[in-house]
Structure 1
Amino acid sequence: MNDQSIFIVVIIMVVPFLFTLLIVYIKSMEKRKNNELMADLYQKSIENGKELPTDLFEAKNKNKSLRTGIILVFIGIGISIFLGAIANDGFTLKNMSGGIIPFFLGIGFLVVHFIWKKKGYTDEE
């Protein structure tokens with residue numbers, strides 16, 4: 001391999017990693033800014049002697065494990081169907097095994113959701 005092809009391979013491997021870091025940084029800064037605004041609102045309401053609604057600071061994403069579980073189950077099914085469809089020898093378990101991990105992760109999230117629902121727990125942020 002020459003220097004140019006090595007450079008291209010390195011770029012192909014580094015760009016997704018940098019993109020992921022950028023997304024994580026942007027989401028963390030968004031969360032930080034939101035927390036600062038909520039704290040500022042809370043402080044100003046205390047200074048003015050006004051009561052805030054009690055549900056203002058509660059988590060808004062209820063059933064997060066249910067949503068995540070359903071998404072992962074269907075991602076697993078989709079990956080399995082895709083891998084079976086592109087394989088030369090058809091829909092065998094060996095060809096479709098790439099979707100097993102997300103499928104069972106989704107099943108795990110669904111089990112957690114229904115156990116927590118039965119015990120009265122709610123999903124945490």
Structure 2
Amino acid sequence: MGAAPEHTVEVSISVTNLRNTHGVVMACMTDDPERFPRCRNDAHSHRVTVPAASTLTLHFEGVQPGTYAIALLHDENQNGRADRALTMIPREGFGFSRDAPVRLGPPDFDEAAFEVGSRPVSQTIRMRYML
């Protein structure tokens with residue numbers, strides 16, 4: 001007999017405060033502090049991209065227990081990246097799990113981290129816009 005399948009759950013994110021329904025909302029969820037918030041080259045990250053909408057809920061399925069953090073981007077022009085003004089100030093909306101605070105850059109993994117156990121997880125993430 002093979003090994004028993006590992007227990008997985010769903011993580012659901014309600015997104016609030018979108019300023020419009022242009023473009024898409026891109027989300028990544030990672031358990032790797034070194035790859036947060038961009039999830040670049042993270043084969044184990046969970047990613048979701050959905051059309052922006054006035055009411056929006058994202059679903060990450062098949063999530064194994066562990067500690068994760070989520071980053072959101074409201075990619076209004078659908079160019080696949082975070083547009084910036086003056087090389088630092090985001091032009092598009094962003095958000096983080098636990099509504100982690102943003103100071104001079106994105107929050108640290110620990111500030112956005114949450115636990116996934118044996119039950120489904122639901123959170124609300126508020127989109128923020130600097131411009």
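General remarks:
- Source structure of the calculated read-out (helix-only ellipticity at 222 nm (-39500 (n - 2.57) for each DSSP H run of 4 or more, over all residues; to 500), -26000) within 1, 2: 1.
- Structures 1, 2 were shown, and relative contact order in percent (Cα under 8 Å, 6 or more apart) at 25 was computed from 1.
- Computed 1.5 for distance in nm of label points 7 Å out along Cα→Cβ at positions 83 and 107 - originating structure among 1, 2: 1
- Each of the structures 1, 2 was assessed by percent of Cα pairs over 24 Å apart; the largest value belongs to 1.
- Origin of the value 6.0, where distance in nm of label points 7 Å out along Cα→Cβ at positions 43 and 91 was derived from one of 1, 2: 1
- With mean count of other Cβ atoms within 10 Å over residues 27-34 derived as 18.6, matching label from 1, 2: 2
Read-outs: derived from the displayed coordinates by stated rules, not from any lab. All figures in this text were calculated on a predicted structure; none of them were measured in a lab. Cβ atoms are built from the backbone, for glycine too; each structure is taken alone.
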